[in-house]
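Derivation of every value follows stated rules applied to the coordinates shown; laboratory data play no part. Computed from a predicted model, the values in this text were never measured in an experiment. Cβ atoms are built from the backbone, for glycine too; each structure is taken alone.
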Structure P
Amino acid sequence: MTTQPARTSSDTRTPELTLSRGHVLVFEHARDVPTGFWERGFSDSWKDFQYYDLIEQTMRRGFDYRYLLVFDENDRPLALQPLLLATQDLAISAGASIARLVAKLRTYWPHFLKSRVALAGCLVGDGKMGAMESDEAAAPLVAEALEKYAGSVGVRLVGFKDFPARTRSAFSSLNQAGYVRVTGFPPLILDLNFASFEEYVIKQLSRATRKNLRRKFRAADAASPAISFEVWTDAEQIIDEIYPLYLAVAESSAIQFETFTREYFLEAGRSAAGKFRYFIWRQGSRAVAFSFCTIWDGTLYDNDIGLDYSVAYELNLYYVTFRDLLNWALANGLHRYASAPFNYDPKLRLRLEPQEVDVYVKHTSPWLNPFIKIFARVFEPARTDQVLRRHLHLFQ
C-alpha cells in the first residue's frame with residue numbers, strides 16, 4: 001500500500017499546527033484525508049472512512065467535523081483522529097432532581113451548563129484513535145493536537161468520547177495532562193455461544209426471566225394479524241415506514257443525544273453495500289418495529305431501534321426483535337451480538353455484558369479545570385443512570 005503525501009510545501013490548503021514533538025494537519029472533510037491513512041488507522045474497525053464520511057454527510061445540523069493527522073518530530077504519521085465540534089449540554093446525563101434544577105435555572109440563563117466542546121472520537125458510540133504505531137505512542141501528541149486545534153478556534157473544553165476501557169493504560173498520559181476520566185454509557189455484548197435461542201434461554205437466563213420471556217412470546221405469537229419479519233439491505237423502499245418508528249423511540253428517550261436524519265438511513269445502504277441490514281417487523285401490512293444493524297467481523301451490531309408504541313407493549317416488540325435478531329445472527333454464522341447503550345434494565349436481565357467506555361474531559365484553563373474535574377464526577381453517566389448505579393460493581 002502506498003500512502004499519498006499529506007502535504008507539499010506549495011500546498012497551503014490544509015492547515016498545519018506545530019506541536020512540541022511534531023506537527024498536525026487539520027482536514028475539514030473525511031474525503032480530504034489521503035486514503036492510505038484511513039486504511040492504516042481504521043482497518044480493524046467497522047467505523048472506517050465510509051462510516052465517518054456517512055456521518056459527516058448526513059449529520060450536519062449542530063455538528064462540525066475535523067480530522068487531525070498527527071506526525072512526530074521525524075515526520076512519521078502517528079494517528080488519524082476524527083474530531084467532533086458541538087455545543088454540549090453538560091447536564092445531559094444528570095439525575096432527575098438535578099435535571100429539574102438545571103431546567104429551572106435555564107429559564108433565567110438559557111446557556112447555563114452549555115459549552116462549545118471539541119471531542120476526539122465518533123459522534124455515534126465508541127471512539128477510536130486511528131493509531132499507526134501504538135496508542136501509547138500517539139496519545140500524548142493527539143491530546144496536544146486536540147488542545148492546540150481547539151484553542152485555535154476558540155474552544156476551551158476538550159475531551160475524548162467513549163473510548164473502550166481496554167485503552168486505559170495507553171491513555172494514562174491523559175491523566176498526567178490534566179484530564180479527568182469518567183465512565184460513559186456502556187454498550188453491551190452477548191457471545192452467541194449457543195446453538196439456538198431456546199438453548200440460550202435455558203442455559204443463561206434465570207428461572208424468573210425464562211418464565212417472563214415465554215409469557216411475552218406467547219402473547220406476541222398469538223397476535224392477529226400475525227407478526228412477520230423482513231430483512232432489507234437498503235432503505236430506498238421502506239424509509240417512509242421505518243423513519244417514523246425510529247423517531248418515536250429517539251424522541252421519547254429520557255436522554256437526548258443525536259437524532260439521525262432520514263438521509264443517514266438512506267445513505268448507509270448506498271455507501272456500504274452489504275455492511276448494513278434493515279430489519280422490519282410487520283403486523284399484517286403495517287410496520288410495527290424496526291432495527292438498523294451493522295454486520296462486521298462476525299458481529300451483529302444492533303444500532304438503532306424503532307417501535308410503534310400503540311402496540312409495542314401489548315405485543316412485547318422489544319423482546320420479539322431481540323429473539324428474532326439472535327436467531328438471524330445464529331442462522332448466518334455470526335458469533336456475537338452487540339447492542340447500543342441505554343434501556344439497561346431488560347438488557348442486563350437478558351445477560352448482556354456491559355462494555356465499559358471512558359470519557360476524558362479537560363478545560364484548558366488551569367483555573368477552571370479543577371472545577372471541571374469535580375463537575376464531571378457529579379454527572380458521571382454510570383452513576384446518574386438509575387439502573388447502572390445498581391450495577392456499579394461491574395465497573396472499575
Structure Q
Amino acid sequence: MSDSGKSKKKFGNVFYVGLLSFFGGISQDIFVPILPLYLTNVLGFSKEFIGLSEGLVTTGASVFRFVAGWLSDKFGKQKPIVFAGYFLSMISRPVLAFVTGGAAILGLRFIDGVGKGVKDSPKDVLIADSTEGKNRGKGFGIARALDTLGSVVGPLLLFALLYFFRDQYHLILVFCAVPLVITLGILIFKVKEVEPVKETEEEIVLESGGLPIEFYLFLAVIAIFTIGNSSDAFLILRAQNVGVTLLAIPLVYALFNFVYASASIPLGSLSDRIGREKVILIGWAAYVIAYIGFAMVKTPLMIWLIFAFYGLYYATTEGVAKAFVADIVQPSHRGRAYGIYNMTVGLLALPASFIAGFLWDKIDPSAPFYFGATMSAVAAVLLFFLILHRKKIKKNEIVVTA
C-alpha cells in the first residue's frame with residue numbers, strides 16, 4: 001500500500017475514535033442530569049453531598065489524565081488504557097442504582113472520575129497519531145463534532161426515558177451502561193493502534209528530549225484563559241436569570257451543541273490552512289464577544305442568539321488546541337503532553353468556577369462574564385506574541401527543552 005493509502009486508512013481511524021466519544025457522550029448526557037435528581041429526590045442527600053461527589057469526579061479525572069498520558073508514552077499503546085477508562089464508567093454508573101450508602105456512592109463517583117480521566121489523553125494521542133499536520137485540524141474537528149453530537153442525542157434520549165419511565169431513576173441509571181457497551185465494542189473491533197503518520201522535515205519540531213519550551217509557553221497562555229473560563233453551568237444560570245423558562249433551557253443548550261458540532265469540522269480544516277494559533281485567536285475573540293453578550297443580555301431571545309454564537313468559540317478552540325499540541329510535540333511524548341494539558345485545564349476549572357461564583361454573589365450576575373472576557377483578551381494578546389515567537393524559530397533549530 002502506498003504512503004498515501006496508509007495515511008487515508010489511518011485517518012479513517014479518527015472516525016471510529018470519534019464514535020467512542022459519540023456513544024460515551026450519550027451516556028454522559030443521560031447520566032449527569034439525572035444523578036442529582038436521584039440523589040436528592042430518592043436517596044435524600046444534601047446539596048453539599050452532591051458538591052462533594054462532583055468534586056471527587058473532577059479531582060479523579062484531572063489527576064488520572066496525566067497518569068494515563070504518562071502510561072501511553074511508556075508502553076506505546078493507547079487502546080488498553082482507553083478501554084480501562086470506559087470500562088470503569090460502564091461499571092460505576094449503573095451500580096449506583098443498587099447502593100444507598102454515602103461512602104459507596106462517593107467511591108463509585110470517584111471511580112467514574114478516574115474512568116473519565118484515563119480515557120482522554122490516550123484518545124487524543126490516537127487522533128494525533130492517525131493524522132498528518134496538513135489534516136490534523138480536520139481530524140480533531142471530526143472527533144469533536146461526533147463528541148458534541150452525542151451531547152445532542154443524549155438529552156433527547158433522556159427526555160424519552162423520562163417520558164416512558166417517569167421517576168424510575170434506577171432503570172435510567174442502568175440504561176447509562178448501554179451506550180458504553182457499544183463504545184467498548186467499537187474500541188475492540190474498529191479502533192486500531194497506529195504508528196504516527198510520518199511528518200515531513202518541515203512539519204516536525206526537533207527536540208533534544210522531554211517536552212519543548214514552546215509547549216509550556218502555550219500551556220501558560222491556556223492556563224490564563226482557563227482562569228476566566230468558568231463552568232457552563234453559569235451560562236445556564238444566566239439564561240434563567242434573564243427569564244428563559246426551565247423547559248426551554250435544554251433546547252437552548254441543544255442549539256449551542258448543534259452549532260458547535262456543525263462548525264467543528266470546517267473550522268478544524270481552516271486551522272490546517274491558515275494555522276492553529278490564528279483559528280484559536282478567532283475563537284477567543286468569539287469568546288470575548290459572547291461573554292460580553294452574556295454580561296449585557298436583557299431578554300430571553302438574545303440568550304438564544306448568544307448561545308448559538310458561543311458554539312463557534314468551542315468549534316474554533318477545543319479540537320484545534322489539541323491539534324496544535326500534536327504539532328509542537330514529538331509523537332513519543334504526546335501522551336505526556338496531553339496528560340499535562342488535560343490535567344491543567346481540569347484542575348484550573350475549579351478555581352475558575354469558584355471565582356465566577358464569588359463575583360456573581362458579591363458583585364453582580366454580569367461580573368463573571370466581564371471577568372471571563374477580560375482574561376480571554378489577555379490570553380489572546382499573549383498568544384499573538386507566541387505566534388511572533390514561533391516565526392523567529394528556525395525549523396532546523398533544536399528547541400530548548402524544559
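Out of P, Q, which structure matches 20.9 when mean count of other Cβ atoms within 10 Å over residues 172-179 is calculated? Walk me through the intermediate numbers first.
Details: P: 16.5; Q: 20.9.
This figure was derived from Q.
One of P, Q was used to calculate helix-only ellipticity at 222 nm (-39500 (n - 2.57) for each DSSP H run of 4 or more, over all residues; to 500), giving -27500; which? Could the numbers behind the result be given before it?
On the way: P: -10000; Q: -27500.
This value belongs to structure Q.
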key: At a computed 24.4 (mean count of other Cβ atoms within 10 Å over residues 76-83), which of P, Q   = P
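Among the shown structures P, Q, from which was the value 107 of volume of the Cα convex hull per residue in Å³, for residues 260-355 alone calculated?
On the way: P: 126; Q: 107.
Working through the options, I get structure Q.
Using relative contact order in percent (Cα under 8 Å, 6 or more apart) for the comparison, can you identify which of P, Q gives the largest number?
On the way: P: 19; Q: 27.
Checked P, Q; max of relative contact order in percent (Cα under 8 Å, 6 or more apart) sits with Q.
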